[in-house]
Structure I
């Protein structure tokens, strides 16, 4: 997993490390301003509307769990 390097770096802080990957994200708010032809703007917007609220909630739950040491 690409994020494992980050987890190893943070492990040196002597705490529990978890990684939550949020994929297929919306990179910019206006794709017309950038040369990003390999990305489908409508798909990215649809995925943000559908998936991002779930990812945000999962990340919040992870943060709460880590903050309480559970």
Structure II
């Protein structure tokens, strides 16, 4: 069983691992020939494997979330 200190350390890695996994999934989708939907400068766009982008719609304003602590 892991100690609280070990668990705290592992939890600090989650944001970095999540970012890495998201980038990999994005690139994997494009390399398989699929388009991806993403938000760029407040606009929702579909990005094709060849790099062309199609505007789908304007994104709703982001909601700020306060961190505890």
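Taken together, the values in this text are just the output of simple stated rules run on the coordinates, not laboratory data. What you see is a predicted model; the values in this text were computed from it and never measured. Cβ atoms are built from the backbone, for glycine too; each structure is taken alone.
Observations on the structure shown:
- Structure responsible for 0.10, with FRET efficiency 1/(1 + (r/R0)^6) of positions 16 and 40 (r between Cβ atoms, R0 = 25 Å, to 0.05) calculated and labels I, II on offer: I
- Origin of the value 30, where relative contact order in percent (Cα under 8 Å, 6 or more apart) was derived from one of I, II: I
- Entry that produces -12500 once helix-only ellipticity at 222 nm (-39500 (n - 2.57) for each DSSP H run of 4 or more, over all residues; to 500) is calculated, selected from I, II: II
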